[in-house]
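The structures come next, written out as structure tokens.
Values in this text are rule-based calculations from the coordinates and carry no lab data. Computed from a prediction, not measured in an experiment: that's the story for all the values here. Cβ atoms are built from the backbone, for glycine too; each structure is taken alone.
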Structure 1
Amino acid sequence: MPTPSADVSVRVAWADDAAAIARLQLRAWPQQYAGLVPAEAFPSGAEAEEAAAAAWSEMLARPRDARQRALVALERNRVVGLTITGPATDPDCDPVADGEVTDLLLDPDEHRRGHGSRLLQAAADTLRADRFTRAVTWCIASDDVLRGFLTSAGWAADGAHRELDLDGTGTVLVKQVRLHTALSEE
């Protein structure tokens, strides 16, 4: 008799997922940027959730590029993770050969349950299907956990770095490093 297993999967996000993605994002950001961005800077409440859901609904209905995809990790029918794939936008990247993984987010209660690995593998598969040969992603320089996860999956720093001004005033700066991996089918 087979052993029962959890009902977990990754699929392309649907427009109906917009509200769940918005809730996930609003829950994940404070943890992702803890110590870098003041807690009060994050939107919260029903109004923020509705605005984020509307933005996600628009993005899912009209992606900026035909190769842009939002992928969601599911536990049964509940969205527990998100990532976006598409052409790399950095000036030193080739938008035909280089794909990008952005917004690798997990519900704070769902870490270390395999959802991140499934999302990352699905992102690589999606980029490969879109004929990209290399993938890049940006990681907060001080996020040793995410960087460790990515390097254990075969990603490596490529020497690029940047500093983001999150509030436009220069008071909330986030340093990031870029990682990359080959998308060859070995």
Structure 2
Amino acid sequence: MKSEKVPKGGEPFDYFFYFDEDIYLRELRKSDLDGRWPHWLNDPEVTKFTKGFYPNTRESQELYFESIANSKTDVVLAIVDRKTGAHLGNVGLHSIDCIHRTAQFGVMVGEKSAWGRGIGSRVWSLMVEYGFTVLNLHKITATVLDGNEASLKGALKAGFQIEGRQIEQVFKNGSYFDLIQLGMLRKHFK
């Protein structure tokens, strides 16, 4: 398993789960609520390809944080820049089913300064590795809004396959969009 302790920006050592040369994944912290995380969900560019519709408040984000912190069916990790310690986004496995050994993948890179650096693609791979090697999942699924080429590319690069399409499933910004259904079995994990 890829895990280690490294110093971050002059702070004490942090433990984190998975990492590569530029990023690491760590637990979400209550202090993340004081950063830019709550604001990402109100940015139309960041939420362009999400299914969210309602304004986000710090209070609603705190309720979400508490629900995730106490969840037995969701694992959400912060995506962090190894050089600066900046919280760039979140990645999660949701609706974890211990009987069927399945989960639903979700990711949001909220810091626009991190876009175009391939971080999203690497996060897909890191979280899939965690799901299969630590959580012993059999299958991980995801949905991508049609037109979200960056997420689709990240999913396919990580080994997901397109399994289907839900036609005009999501209403967003005055139009209906298809949802592309993706899946990956443990036996296809590289």
Quiz item: For distance in nm of label points 7 Å out along Cα→Cβ at positions 22 and 150, which of the structures 1, 2 scores highest?
Solution: 1
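Quick check for you: by relative contact order in percent (Cα under 8 Å, 6 or more apart), which of 1, 2 is greatest? Write out the running numbers ahead of the final one.
On the way: 1: 19; 2: 16.
When relative contact order in percent (Cα under 8 Å, 6 or more apart) is computed for each of 1, 2, structure 1 gives the biggest number.
Can you say which of 1, 2 returns 3.2 when distance in nm of label points 7 Å out along Cα→Cβ at positions 54 and 118 is computed? The partial results should precede the final answer.
Working: 1: 3.2; 2: 4.0.
It traces back to 1.
Here helix-only ellipticity at 222 nm (-39500 (n - 2.57) for each DSSP H run of 4 or more, over all residues; to 500) has been calculated and equals -9500, so which of 1, 2 was it run on?
Going through each structure in turn, the value belongs to 1.
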Practice problem: For mean count of other Cβ atoms within 10 Å over residues 70-77, find whichever of 1, 2 sits highest and give me its label. | Solution: 1
